[in-house]
Every structure is written in C-alpha cells, then in structure tokens.
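Following are the structures in question.
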Structure 1
C-alpha cells in the first residue's frame, strides 16, 4: 500500500538557509531509493520560514528502508536545533492512474 505524506517544517528565522540546505540535500539520494515514487521539497512564498516535504513510497517497507539510510540519519540528527516546529500529515493521492501509479 502506497504511503504519501507531507512533512511541514517551520524554520527559526535565523536558520532558514540551514533548513533549506538540509532539506535540499535529501532530494537526490531519496529519489534514487527503491520504492520512492516522488520526493518534493517546497518553500512557502508567503512565509519563507515554512517548508514542505511531500513524499510518496511504494509501501511501508520502502519507507522503513529510507529511514535507515545515511542521508536520513544525517538529516534526522541535525534538523531539530534549526526549527520551531515540525509536523506530518498522511495524504491520499487522488486519481493515481493519471500519474501512472
């Protein structure tokens, strides 16, 4: 069963660039992982402190493997001092067939 989620990060004002770099560094290696269907990072145009990671995985096993990669471990061990808040929402992708899933 596919897992799609949106993770929201609220960067501390003085650490916007640091959070941006940490999140950008996750994209390329995550996209190379087996089971990664998509992995996008967005920054709000109206609130530059707000970032979104929108990711989809083929199944729970793929997501669990992602959580054991070197790049994930680096991100996980570094982001907390730079953010005021982080929260996750589970999503349903509508009209999956249009995307080829």
Structure 2
C-alpha cells in the first residue's frame, strides 16, 4: 500500500473519530481535507480507501442511513465507523443470550 493510500485511510478514520458514534462523513470531506483546490481528483481514491477499510471491519458504506455493498452502490455514499457493539453481534444479528 502506498503512502497516499495510508494517508487517505488515516484521514477517513481521523474524521470519523471527531464525530459522534453513528455519525457519517462524505467522501468529499476527506478529499477536501487532503486535496485543497484539486479535491475532486481524490474522490475515487477516497472511495477505494473506504472499501479497503470495509475489508478490515473499520467502516461501512451507507446510503439512506443503511449499510450497502460498495460493489453495487450507485450514487452518493456516506462512510460510517463500525461500532464495537455492531462488531460483537453474532452473524444472525440477534443479541447474545
């Protein structure tokens, strides 16, 4: 992974850490934080960084407040941190007894 990729991922995590639990960020916030006037060029790299963070279980992509598969999502997306309570749920989503 390149230094730029690491920087994109870290910026996503840093921006999410500044927000309340369950809050989301727009990929453009990350791009603007790093790209200045040229932020639009970073939009796809930011989305790619978010997809990598999905694979590590750190974030999820949402549309309309619901988690979506980034491979099939079309249109505007948001990025949300995966909370510990979500990680602790069993695969069927029911609370543990």
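What follows is calculated from the coordinates using simple rules that are stated; it is not laboratory data. This one's a predicted model, so the numbers in the text were calculated from it and none came from an experiment. Cβ atoms are built from the backbone, for glycine too; each structure is taken alone.
Given a value of -13000 for helix-only ellipticity at 222 nm (-39500 (n - 2.57) for each DSSP H run of 4 or more, over all residues; to 500), point me to the structure among 1, 2 it was derived from. If you can, show how the numbers build up before the last one.
Working: 1: -10000; 2: -13000.
Traced to structure 2.
Distance in nm of label points 7 Å out along Cα→Cβ at positions 20 and 44 computed as 1.6: which structure among 1, 2? Intermediate values should be presented prior to the final figure.
On the way: 1: 1.6; 2: 3.7.
Corresponding structure: 1.
Compare relative contact order in percent (Cα under 8 Å, 6 or more apart) across structures 1, 2 and report the one with the greatest value.
Numbers: 1: 44; 2: 27.
By relative contact order in percent (Cα under 8 Å, 6 or more apart), the leading structure of 1, 2 is 1.
Given that semi-axes √(5λ) of the Cα gyration tensor in Å, for residues 12-59 alone, derived from a single structure, equals 19, 14, 7, which label among 1, 2 identifies that structure?
Working: 1: 24, 11, 6; 2: 19, 14, 7.
Among 1, 2, the structure yielding 19, 14, 7 for semi-axes √(5λ) of the Cα gyration tensor in Å, for residues 12-59 alone is 2.
If mean count of other Cβ atoms within 10 Å over residues 36-43 is computed to be 12.8, which of 1, 2 is the source? Provide the component values of the computation, followed by the final result.
Working: 1: 16.2; 2: 12.8.
Computing mean count of other Cβ atoms within 10 Å over residues 36-43 on every structure in 1, 2 gives 12.8 only for 2.
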Self-check item: With Cα extents along the principal axes in Å derived as 52, 26, 25, matching label from 1, 2
Solution: 2
